[in-house]
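Chemist: Below: a set of structures, written as structure tokens.
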Structure P
Amino acid sequence: MERKACENLSAASTLANLDDPCPNAATTRAYYAAYQAVWSKLEEHDVPVPEVRPGVEYFRHDEIGPLAQEHQLFDRRLAVLFEHLRAARVKADYYLDDCTQDLARTYVQNAKIIVESLLGAGCCDDQ
């Protein structure tokens, strides 16, 4: 999951900073970078990945933030950043209003804060 988090962070940054940016896709990738970093750390803390239906295991999006707090992966600031990212991802994927490039860049920075706080500063620099 660490590699996926780094790939998504890199993709989010690229998509947000193109001459013809893709802010909705950047926002989604930023969220998934943070989500996968949390997943990685939860596994390190031996938190079992739930089976949501037969043969399919993942942490539910509405439950992973509280789990991160419960296992002391997040302080209050990171929890708020993560929930804002989660809400932004839903808007980017499903709402008619597009995300702006400026907002997407902010979401990428917030995802980077979360990823680096969990995986270490510079953890994704080789992407």
Structure Q
Amino acid sequence: MGFSALTNEIDKIRLKEEFKAGERLGLVTLGDSLFFFKAGFKKYYIPYSEIKRCFRRVHVVPIRNKKTGENSLQIESVVLSDGEKELAQIQVPGKKAAEELLEKVVSKNPEISTELPRKLQKMNEHNSENIVL
């Protein structure tokens, strides 16, 4: 299985070494200077220097769970952005895993912002009465 670049290509030998030495969190591997994640049958990578914003996204799916009585399912994702467009959306197993991943990404490059883009902040303020997080 090879590596696919989201932005700039990097030497294959360096990629393999950094991937093997990186810290694994589910589908994500955190290298020293590169962020790796799996999507389908591919492994993607992006340098931390290319990530300008990283934030949580919660999708609320309406379901009916007869055992617990809940009416929705929350699916957590971490979104990587270069400041202008979203580069990737990576599904994680829960809120705790998303927060841990965000914390570790920011520790690799403290310049990465974890705030929502302004457009999404306004949408969240508008819809905050309807969504229970």
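Coordinate-derived values only; no laboratory data. All of these numbers come straight from a predicted model, not from anything done at the bench. Cβ atoms are built from the backbone, for glycine too; each structure is taken alone.
Chemist: Could you figure out which one of P, Q the value 18.1 for mean count of other Cβ atoms within 10 Å over residues 46-53 was computed from?
Modeler: Details: P: 10.5; Q: 18.1.
That value comes from structure Q.
Chemist: So, one more: For relative contact order in percent (Cα under 8 Å, 6 or more apart), which of P, Q scores largest?
Modeler: Details: P: 38; Q: 19.
Max of relative contact order in percent (Cα under 8 Å, 6 or more apart): P.
Chemist: Comparing structures P, Q by distance in nm of label points 7 Å out along Cα→Cβ at positions 14 and 94, which one has the largest value? Please list the in-between numbers first.
Modeler: Values: P: 2.8; Q: 3.8.
Max of distance in nm of label points 7 Å out along Cα→Cβ at positions 14 and 94: Q.
Chemist: If helix-only ellipticity at 222 nm (-39500 (n - 2.57) for each DSSP H run of 4 or more, over all residues; to 500) is calculated from each of P, Q, which structure is the one that comes out at -8000?
Modeler: Working: P: -22500; Q: -8000.
Going label by label, the one that fits is Q.
Chemist: Can you rank P, Q by mean count of other Cβ atoms within 10 Å over residues 54-61 and just name the one with the largest value? Working shown, then result.
Modeler: Values: P: 10.5; Q: 15.4.
Biggest value here belongs to Q.
Chemist: For mean count of other Cβ atoms within 10 Å over residues 6-13, which of P, Q scores largest? Walk me through the numbers on the way to the answer.
Modeler: On the way: P: 21.8; Q: 11.4.
The maximum falls on structure P.
Chemist: Can you spot which of P, Q the value -1.10 was calculated from, given it is log10 I(q)/I(0) by the Debye sum over Cα atoms at q = 0.19 Å⁻¹? Mind showing how you got there, number by number?
Modeler: Working: P: -1.00; Q: -1.10.
Source structure for this number: Q.
Chemist: Compare mean projected area of the Cα convex hull in nm², for residues 30-85 alone across structures P, Q and report the one with the greatest value. Provide the component values of the computation, followed by the final result.
Modeler: On the way: P: 3.7; Q: 5.8.
That would be structure Q.
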